[in-house]
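Please treat every number below as a calculation from the coordinates, not as lab data. Quick caveat: nothing in here was measured; it's all calculated off a predicted structure. Cβ atoms are built from the backbone, for glycine too; each structure is taken alone.
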Structure P
């Protein structure tokens, strides 16, 4: 996809083979420290979202510090998901950081110079509703979660790893696409862009 048409929110995930055949069975336990930190980060994310909504209403701008923070929370969440049961794409433990780079999974979002005052009132609930329905089926929640079709696919991949030591490439590409869709919708609902997310799994 060309730079002119690329969606302003993108995720990266590189399948880092060889993968351990059995590590995926205990990753939930290894990630407990991340889950604790993310619980607090998502509370801060929600507060930043509320402040950003008001700021956009009055100034048409998303405060840059809040934008960078919320992108960082999404990035952290994606890295944890990529390591664990949103993808199982890497055995390298995710870093405790909001910053980009240095890990096989990453998330980027272009900072919008201006945002619509009118859209900010409806895009996160009314306009995004069709996406919520589809993403809910694919990921088991209204936004990115640990359920739905993606968990079934990752479970298949985990069983394949356990018995063959190989991650089926077609399953990985589908899992990555589902996550891409979910994170784009989440960023749109988080007011980070006015551009409507595409209905698709492609980059």
Structure Q
């Protein structure tokens, strides 16, 4: 792939993004290819060193704020006539209520997922507290009162400490998974705004 093909493909993959971001990115990668060529690489090698246009486009879109992409995409390219404005206003009870409902459902699912994560972390904290209290109370009980009850409490404390270690890694993994899911969902929403229009 030569430089022109690379720039054209990158421009195509960025269709729907704000024009200033597209121009800035195309200029940046064009200059990067030129720098590689000046350093002694062939044009095809310089293009290969820059990367794959699809992956670069995904990264560029990920870096653009969602509000900027949505504003660019939703702003009409031409002025609306009176009939179109009346249609939008008359249809607003339907499309506006459906939009609000969709946003509320997505938000409630997101909140539910985070409440599960918070609950898991609360279980971890309670296991750590039980381990600490069990060990301290078991030692105290074994020294001053009933040895067998103290040993049982120490054992329970050790079990809680072991469970808290497993719980910590599980909570960490679940939190990382939710954060990754959030990032992928945000990228999916951005890609919906940047998709190429079907003619």
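From P, Q, which structure was FRET efficiency 1/(1 + (r/R0)^6) of positions 28 and 148 (r between Cβ atoms, R0 = 35 Å, to 0.05) = 0.00 calculated on? For FRET efficiency 1/(1 + (r/R0)^6) of positions 28 and 148 (r between Cβ atoms, R0 = 35 Å, to 0.05), the value 0.00 is produced by structure Q. Of structures P, Q, the largest value of distance in nm of label points 7 Å out along Cα→Cβ at positions 44 and 84 belongs to Q. From which structure (P, Q) was helix-only ellipticity at 222 nm (-39500 (n - 2.57) for each DSSP H run of 4 or more, over all residues; to 500) calculated, if the value obtained is -30000? Of the structures listed, the value fits Q. Taking relative contact order in percent (Cα under 8 Å, 6 or more apart) as the criterion, the top structure among P, Q is P, with the largest value. Given a value of 195 for volume of the Cα convex hull per residue in Å³, calculated from one of P, Q, which structure does it belong to? It must be structure Q, since only it matches.
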